[in-house]
Each structure stands twice: as C-alpha cells, then as structure tokens.
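A.B. asks: Quick heads-up: structures coming right below.
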Structure I
Amino acid sequence: MALYSQERFPEALSELQAYRRMSGRADQNHLIADCLRAVGRPERVVPLVEEALRSKAPNEAKAEVVIVGASALADLGRHEEALALLRRARTTEGVGRAYVLRLWYVTGDTLAKAGRPEEAAREFRKVLRHDPGAFDAAERLAELG
C-alpha cells in the first residue's frame, strides 16, 4: 500500500497481487484494480470487481472496487456497463458515508460522460446535500446548468 500511495503502480500491482495470492482475500482488489487502470490495462479490472463483490470484503472495499471498475469501463467508453456496475452498489439517499458520496460522484460523472446531464445533476445534488464542499460537485453541477 505504501507503493500505491507513492503512485509506484507497477511495483504496487506486483506486491498487491502477491498479497491476494498468499491470503486468498479480495479486500485489496480495489487497489489492484486501480493499479491495473494506472498501468493501462483497464480491461482486466472487471473480473477483480466481480471477485470482490462475491467476497466477504467490507462494504467500503466493495464500493471502492465498484468505483474503480466503473471508472475503468468509462475509460473504455463503456458507459452503460459502468452505470450498471455502479447500480450494484446499494446506497441510501439519507446515508452519506464518504464512500457513498464517492459512488454518487462517479455515477454523476459517468452519466455526464454518457450524455445524460439531468441524471448526472441529480447525482451531484445528492453529494452536495451531504457535503457541500465534496470534490468539485458544485462546479460540476453548475457546468450541467
């Protein structure tokens, strides 16, 4: 994780994959997936997402892997698949945990990229209801009109 935080993605990827092989756990799949995305292999992310969603990883780790997986799909121009993946992470509008705000933000971003500005604006508004200073959600909302 230290290598990941230093953005040394190829090395972090190697170490995190070794951890997964030795432990059999999927709790760091979100970091592995993000490393794959960073080294230009976004097409390899979705299987890691599926594995993590089937695992006993904490909800926050599952949300993070969904975020990375959806972002990788969006990088590939596969916006509808990205949105379908984001919908698999269950959220409640009244509960604004940090990882839930990230899910809503990425959903808004993906909807905007998919040419669905009204739906994107709705997601950014959800983020802002819980944290008016979160990310650049206010600016993104303003851009959408």
Structure II
Amino acid sequence: MQWNSSTSAGFSSNPKTWLPVAPDYKQVNVEAESRDPNSMLNWYKKLIGLRRSNPAIRDGAMNMLDAGNDQIVAWSRKAPNGKMAVVACSFTAQPQTFSLKNAIGGSAKTAKTLAASGTKAQKGTIDLNAISLGPYGSIVAELE
C-alpha cells in the first residue's frame, strides 16, 4: 500500500523493500488522494457510502439495461420499496451520449445524480434520453 510520498511510500523505513515500490508513489498514495476530492480513493469511498445508505443499491434486484451503445454497460437496481437506481459505465476514451429511457420503461424521464465521474459527468438531474459520460466515465442515479 502506498501510504505517502516518503521513502518506500510509507510502507517501510527501509529503502530496499522486498516488493518494488511503484514509480508513481509520490503522486498516487493515500495521503495525497485523501486531499483530492476527485481521486480514485474518494470515488470508492463515495460508492461504498452509497451502497451502505441507498436501499436500491444495497438490496435491489439487478437488471442489465440496453443503452443502445456497445461502449456502455448499464444496469438498474430496484429496492423492495420500489425505488430504482441506475448505473452506467463507459469503457472508451471517447465521450459517449446514450439513452436509457426505453431500457427502463415506465414514466420516469429524469434521474437524480448520486455519483458521477469523468470530465463530462452530469450532476443534478439528468435526462434519461440524453445521458453524457466523459472518457471512462460513470454515473449512478436514482429515478425520480
């Protein structure tokens, strides 16, 4: 584990550890990423928090969704109380726009963003007919 930017990434005080230290340890470490709200560490913390607090994400039945775009993987989770969350992930370096309106069905036209990553990440309320994700971006949203 790369803890900080000190010798051997804070894992050991010995300059020669039995496992090699990654060359990016001065930038990619727990101490540095804790201060960056957009870091991978804080992204995972946010997702873990959502899993703990959102019944649809924690307990919901999963259903794969067709986004009409082979670069996007999307699914929904529906809680026993009827609330539904959707997750979509882009697996390409190009920005993607897609629709989940037909895949979800029902009368929902918008969703409230719970978490989003990527340069074009949509925040607030999103239109299910035109969801935009940046390169390798993802979004977690709750149907309204």
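A.B. asks: For which of the structures I, II does the calculation of distance in nm of label points 7 Å out along Cα→Cβ at positions 10 and 42 return 2.1?
C.D. replies: Here the read-out was taken from I.
A.B. asks: For structures I, II, calculate mean count of other Cβ atoms within 10 Å over residues 26-33 and state which one comes out highest. Numbers along the way, then the final one.
C.D. replies: Working: I: 24.4; II: 15.8.
Checked I, II; max of mean count of other Cβ atoms within 10 Å over residues 26-33 sits with I.
A.B. asks: If semi-axes √(5λ) of the Cα gyration tensor in Å is calculated from each of I, II, which structure is the one that comes out at 27, 16, 14?
C.D. replies: Working: I: 27, 16, 14; II: 36, 17, 12.
Going label by label, the one that fits is I.
A.B. asks: One of I, II was used to compute distance in nm of label points 7 Å out along Cα→Cβ at positions 18 and 50, and the answer was 3.9. Which one was it?
C.D. replies: II
A.B. asks: Of the structures labelled I, II, which one yields -5000 when helix-only ellipticity at 222 nm (-39500 (n - 2.57) for each DSSP H run of 4 or more, over all residues; to 500) is computed from its coordinates?
C.D. replies: Going label by label, the one that fits is II.
Every number in this text was worked out from the coordinates using simple rules, so none of it is lab data. Everything quoted here is computed from the prediction, not taken from an experiment. Cβ atoms are built from the backbone, for glycine too; each structure is taken alone.
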